[in-house]
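Please treat every number below as a calculation from the coordinates, not as lab data. A quick note: this is a predicted structure, and the numbers were derived from the prediction, not measured. Cβ atoms are built from the backbone, for glycine too; each structure is taken alone.
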Structure 1
Amino acid sequence: MPVIRVSKPDLERLVGRVLSNEEIMDLLPRVKCEVEVISEDGVIEYEATHDRPDLFSVEGLARALRGLLGLEMHRYSFVDEGYKAYAKSIPKRPWVAFAIVKDLDLDDEAVQQMMQLQEKLALTYGRRRRKASIGVYDLDRIKPPIYYELKSPVSTRFVPLNEVKEMSLQEILVETEKGRMYGYLLRGWDKYPVLRDSKGRILSMPPIINSEDTKVTVNTRNVLIDSTGLDPKTVVDVVTIMATSIAERSRTGRIVFVDTIYPDKSVLRAPNSKGRRIELSRSMVSEILGVEVPDEKIIESLARMGYNVSVEEDRIIAEAPCYRIDVFRDVDVVEDIAMAIGYEVIGRAAEEMPPATHPGRIHPLEFLSRIMRRILVGYGFVEVVNYMMSNPRIQLEMMGLRDEIILVENPKMEKYTGLRRWLTPGLLEVYFENYEKEPRIMIFEVGDVAIPDKKSETGARIERRMALLISHPKATLTDGIAYINVVLNRLKIRPVYKKAKIPGFLEQRTAKIMIGDVEVGFVGEIHPKILYERGAENPVVVAEITLDKLLEIISSQQT
């Protein structure tokens, strides 16, 4: 999670009242921020979760705290003043969005926070500027409209930010720190992207560096914000967060739309002025929280979190703030209700509910999972715990599958873009990281997988699985069958093995695991081609069993 540094006096100024250290330690976790330190010289360091980029600066944090404290929220005024921008065809980085914020009062701390927000957004949400980069400029030094286009890397020149001499675009990549750090993003380009105004002045060379001539200072009163990137939603989200955060420093809260016109005459308007509109049922809120919450309390809580709320018959309509790009579903809205009320308050209410009529007991599936772990550990296996998040390259491409996985809508890391559909690829990744350290590897994992299923209400079927991996110089299919027999025999189950064909496995050395007429899993040898590509020499045997099916079989035998 990104670590954010803010000035305590600046936070108090934006909140509108003095905050004790105890209050800060109490309030920040309630908006999912973890306080790292509050120094004696008034610097607060905290970690903000990746799904709340609106909290990556003091302005967003102050806005959230004002809501929790029931203080008046800063109101934004979204206006159309006819600003236009023009985007030429740039296939490798096609999208750009703009916004303007006016009537600012800035000081050194405000400028530092603006730059911090810009960098943290580009680092996390922008995937180190690959997916999106950001620029902020002094609008009064610019003559609109703005043009996004490709220029010669040799003949195009400007003074990069924090430099004193003019450089060509090519020289910037070599001679500046940002150029050396992010130049790889333009590797292979014949011409480089720039932003320029109607007088030809270069504003920036995205996604590398801005111009010194248009930088923001304490004397800046109006700013232009841009984001260039790979998809339109991302660039609009980024400028929305930047604009609404910067507008916390505006006397009037005036945010101005900019329409970007593309070669096909389509128009992309930014920033967003409204968030998602979510419908809630009264019963659903109480069901999720576990306590009864009156309508007036729901409405009051959402208003404190910045929502616009209306009531229609038995439904509550909640419109999220435009900067809350993490709000997708009704459960996200209920989470905000819980944070506004306070988990400690909800907890006290839950304690007053009638006691349970029976003692707690372990779920049968968890009980079976524990048995599996004990058996395998007893035979010398080491348990690994991988994330349920994965990506198509590991889950599908590595093994040659043509299936699908459940993808997340707004991934924060390239490594975790979806949910795993089987455990085998994760075990192989652990093996590839460790095969040089040990000549004999025996590992296993017990965990959930998500399989796309159109028949399911959610579009996915969750299964609990157990998988094991064996590797040593003489490992064969027989090793895998032997251990599966041992495990299932301990459960008084006798499996049968039938020839199977599974992508990524040797066809003649792979089998389905059958119990009666039910296929509960597979066991086989990984194809040598996959191993050789990663430099592994020893054969690898993998088995994977669906514990849900196994539990059904055990239950049927007991009845």
Structure 2
Amino acid sequence: MKDYSSYAGLWVALGETGQVVAAATQPEEARLTGRRLRPKEHLRLTWISPQPPYLPLPEWPLVPLRRLLNPDDIWFVGGAVRDLLLGRPVHDWDFAVCTPAMKAARCVADALGGAYVTLDSDHDTARVVLDDPATRQPVALDFAGLRGHTLEDDLMGRDFTLNAIALSFNGSLCDPTGGRRDLENGLIRVASHTTFADDPARLLRAIRLAGELGFRIETDTLVLLQHHAAEIHSVAAERVRAEAMKILQLPNATASLRFAEQVGVLKPVLEEISVLQNTLQSQPHYYAKVFDHTMATVAAVEGLLAVLHGHPRPRHVDRQTLAPSKAWDLVSETLHPHQSALVTYLDTAVAVEMPRAALLKWGALFHDAGKAQTRTVDSEGRTHFYGHEETGAQLTRDRLEALRFPNKARDFVATLVAEHMRPVSLSQAPAVTRRATYRFFRDAGDAGPAVILLALADAFAVWGSKLTQERCRKLCHVASTLLSGYFDQAETVVAPPPLLSGYDLLALGLPPGPRIGRALEELREMQAAGEITNREEALAQAKRSLSPE
């Protein structure tokens, strides 16, 4: 974090890289001076706390809360303080209040025009959702009454020391568990020996925080975590899902997933994935264990997401996939024409807080989940997994239903699993026809582009260093053709507007029933293939099809 000690107690206008542009005793003076000096730059107005560690507290929500509430009755707590100390951006704010917290939240919501939500009336906890004036993005302000007689009691009951730090509105820190020291040393440490027993959801949170911050779980905390691992079973499915979603959205989710498996937390949460540690496969798979192949596939998806967002490929991707750089270059060239469209596609949410990019990683995690149940060995010693896609899709549906995933998200991931082999099959054909493109998207639907990305990632993980240019080129040709169909030819190849309706077929003498649907689908497929192009041709084809079955 930058050193702001020279500006202790002052208001400062910060530039886009955190440099001080202007400083003054009053916020408006700092703002006006900053605008005069840097008229084209986006500046942030902050107040530098007057005592160590001289934290930059943003004008919002500090100023309006100071005006609405007694500053002596409220503290910044939890992740917000942790992120301020680490110099990370704060997205949501938590407050501990020694007066009725729900009443305080209601006051803030009413005065600032925010949405008020009661989170837990028994524990006096409420949320206010407001738009940050600087970013215009919704931000959550959570207010909770003190859990204990004092602020120190409240902090001692929190999960980890790095989250058990409070910051007063005058800039002083309260740190009874040594959280600041652990932040400096990069350690995740429980705030008390009952942390996991009090709330087993903290088992996953510890793993997630370690992955998110790049920290190490302290030795005694690790022993406690392993001792309580099985208790994750007692946590509500929605809370498990929330933490698992956050883990899968980490840039290097595989490190956290492997760690969860090592300490015994993964099996009670995702048994279908844990069991893949004991499922062996044969050539051409580079990895003998399905679990290792799965982790490599997730890593490859992370590499593809980095490429699409214009970022360098993370080092862990190459360590796990071992795919040649030339293969990555070829894939990058293939995706480049559709980069903007794919980024928009992946950023779009299938359900609340579930963008397609996040669900793609769930698809990578589950794409071979069916192999444990379908593994067979023939008389010549060759290993097969016949039907593992369908079996895996059902396992995926069952697990995501148990985790209370919304129906649309569950269907999306299950489709990824069911269809992930299709692009590879198409790469073995002489060409990808318009009919094949139509059939692919008819079955994959809106998940189609994500299926294509998953197939590319799977190929990296299957072949590793033995992924040849020829094999990669064939798959990339399929990917390019399908993506062009989806993004550039949707109305002609993927979802052409129907030339006839069911009423037209009834008028031709076709009796009501399932034959109507089959006939319309046949016409639509012929239209997508370019075999019929107008209503007259469709009617002629329908008349030729009227012969009895």
Structure 3
Amino acid sequence: MKTLRQLAWILPAFAALAAPAAAPNATPLGALTQQLHGPARVATDAAGNIYVTDPAAGRVVVFDAFGQQRTVHDGFAGPLAIAVARDGRIYLSEEKAGSVSVFDAQWHPLYRLGTGTSEFQLPSHLAVDPLAPDKVYVTDSLANWVRVYTGASLTGQFGGVGTGNGQFSFPAGITVCTNGEVLVVDQNNDRVQVFTNGVFARTFSLGSGGMFSGPSGRSQAILVDNASRAFVADTLQGIVRVFDANTGLLLGNIGDFGRGTGQLSLPVGLVMDGFNRLCVVSANNARVELFGVDTFLNLSVSAPGGNLAAGNNLAFNVTSGGSGQNFQWQKNGVNLAGATNGTLAIANAAAGDSGNYSVVITSASGSITSGVTPVTVLAAPNILSGPQSQTVLCGAAVRMTVVATGADLNFQWQFNGQDLANATAATLALADVEAAQSGQYSVRVSNAVGALVTAPANLTVLTPPVVMDVVSGPQSPGAGFQLTLNVDPGFSYDLQATTDFVQWQSIANFNAAGLFDFTDTASTNYPSRFYRLRWAP
């Protein structure tokens, strides 16, 4: 896999940037925003993945080369500075813990620098030596030192508080060049200092270049590209200023203050990825602003989040800031026949179009392969039949079922519009129901691309009367048989009679409370007659 340094030289036009003191040409490309609240620093790896720290949220959000959010890593104590070495090793400082932790490319912890917790007063920026992935430089801003570690061990430091050469007043951004030079933003002294092997070499001023006439005094991150241009985030003025890293000559500015596309508010972190995209953390805008610098490539995809509803269109795009590039799109690492343009378009996507997509970009200087973007094409939910209304007696067992089609379906049953706990299967089983469970039942059927709710089904739970007695009485001559009924109030009743216990005849329907007298005037027509009282719900 190519290193970030190698990636910047892939395209022929990138080599032309070696001419010193060339003013950059920056093209606004949009921004990364998903799940960013107060972003602070940014880093990139050899595949073009972009890592953004969000201290207040305690997380690191990772985007792929196409700008799609891929992973979120939570639980950090104010994650601040971040860098990714060429071997995939991840360095992350935690402001609240005063530490720098090191992870492998899969985020498995490897070790902490020095003593771990409280090793630093404020580890605000860090940079990995591009020639040695286990060597890292950390600016301890409150201590006014740059500390150097190889593996977990402290192997050197330089600085100290002051205004003289080699001294600092709140050192901030730091970058390490391929020639071994280390450039440090000396924030309160409003300058950049350059060191070789920890020894002061030269300095240049960060004086005015924006909206103010005097020094900004609030510069933050810094990087140096392969044309020896130093890009410095000017936090107060909301711009990125570009200098000749050798002479300190101001070459120009990128961005301006504001909230629109290509504008910045409180830029505090920056990095250049392998596609010559300048990624600038705009903290007050809660986003990472992207700029194509000179000759660049910008990758994008039309399936946000990697999930696409079947039948929709899918499109990957490479926007080029130069010429002479060739493209080969791949799915699951296999070349797609005929997919050699800057855009890969799939119309009416189906489940078979799911997979990991990437692009190989070649030129006379070599080739790179972007990081993959996984896409899952799902059939949206379709409800074939929903739950049916039922009327049951108290204590009965009730089952309701939904039949639906679609991929990776989730079910959530609701009672009177509120979610039922643990009711997440296609069938809802209720045992020994009570009157309080009478109401409307529906189910929400969903997957990553859609959701539907069934029409409500009514469940009526009936509670039978407790008292329901028939007491025989005397029969008056020629007047019929006298019955006394004892019943609960609030119910309907059906009094029935028979002579053979087979054929029952309804002889009275009534609502009553307590004792109730009834005369069966037809009983004189029969030699004998039997009675029963039924609840009529």
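A few notes on this one:
- Comparison of 1, 2, 3 - label where mean count of other Cβ atoms within 10 Å over residues 78-85 is highest: 3
- Identity of the structure behind 0 (criterion: helix-only ellipticity at 222 nm (-39500 (n - 2.57) for each DSSP H run of 4 or more, over all residues; to 500), calculated), options 1, 2, 3: 3
- When distance in nm of label points 7 Å out along Cα→Cβ at positions 462 and 510 is computed for each of 1, 2, 3, the largest belongs to: 2
- At a computed 19.8 (mean count of other Cβ atoms within 10 Å over residues 374-381), which of 1, 2, 3: 3
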